[in-house]
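Quick note: the coordinates plus some simple rules give every number you see, no bench work behind them. Here the structure is a predicted model, which means the values were calculated and not measured. Cβ atoms are built from the backbone, for glycine too; each structure is taken alone.
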Structure 1
Amino acid sequence: MKLLLAADGSKHTKKALGWLLANQAFEGPDDELIVIHVQPALPGPVRSAVGAQTVKDYYADECAKVLSPIERLLRRQKIAFRTITAVGHPATEIIRSATAQKVQLIVMGTHGRGLLGRAAMGSVAQSVLGDATVPVLMIK
């Protein structure tokens, strides 16, 4: 099975990754784990003020902060994986990547942020769950 793990660097991502490791969800010969991190786009005026290279460096640094610990853990566990990054609205980019990568399952943690209507999970998780065309596994 081809899995997409949406990683945002939160404790919820750690729980989702822990669940995957504990359940050996991607250790078959045809299994593939893809880890995605999405950086929200900086506002246009900010990008213009600081310049393209500074923005590119910022995105790379922020992605590394989230992905490096996951990469180290997966290497220690001898789990084959690859990472992808994107810039934009997280839910949109997660769904876009899931489609482009032809994954069979999206795995992500939930968040307890937002108003009463989103008390059980965050808006990104809620959007992915509602809009994805493949199954979504939410880990709380």
Structure 2
Amino acid sequence: MSTLLAKAKLKAGYEGSFEEIAQTVFKSTHENESGVVRYEYFRGTDDRTYYVLLSFKDFDAFMSHQVADYHHNAGFTDCFEDFRLEWLDPISGASPLVPSQTTGKIDEERGELWNEYVNNHSEDAPNWWASLRDAENR
């Protein structure tokens, strides 16, 4: 499984555009992707701040989402003043999700865009996660 939290601070006046894009991408994601577990948008308490909770069956399912035309060409980036994507790891017994796969493999057969996303989004799981995961499995 691969689970992430995206935080976006929007440019002033882009809230309506962003929410329209979010609704379209939400619908397309859930209609077209068998690997999606959770994909949800939220308004935050700070002005122009939004969150997206993403969880996919595995890293490849996350990459398939990233490169899907309805996501890749949605126009999100035009709305962003700031953006951060953070990997999440569930706490056993406090979440129904399983540990996150945070890295993928380059695959020339999948194309340049796929490999660009793999390079940009792969991240080693923090060491402190591993020790807690190990403790949960004892």
Comparison of 1, 2 - label where distance in nm of label points 7 Å out along Cα→Cβ at positions 18 and 34 is highest: 2
Winner on Cα Rg over 2.2 N^0.38 Å, for residues 66-105 alone once structures 1, 2 are ranked, highest first: 2
Ranking 1, 2 by FRET efficiency 1/(1 + (r/R0)^6) of positions 2 and 50 (r between Cβ atoms, R0 = 35 Å, to 0.05), the structure that comes out highest: 2
Given -11500 for helix-only ellipticity at 222 nm (-39500 (n - 2.57) for each DSSP H run of 4 or more, over all residues; to 500), calculated: source structure among 1, 2: 2
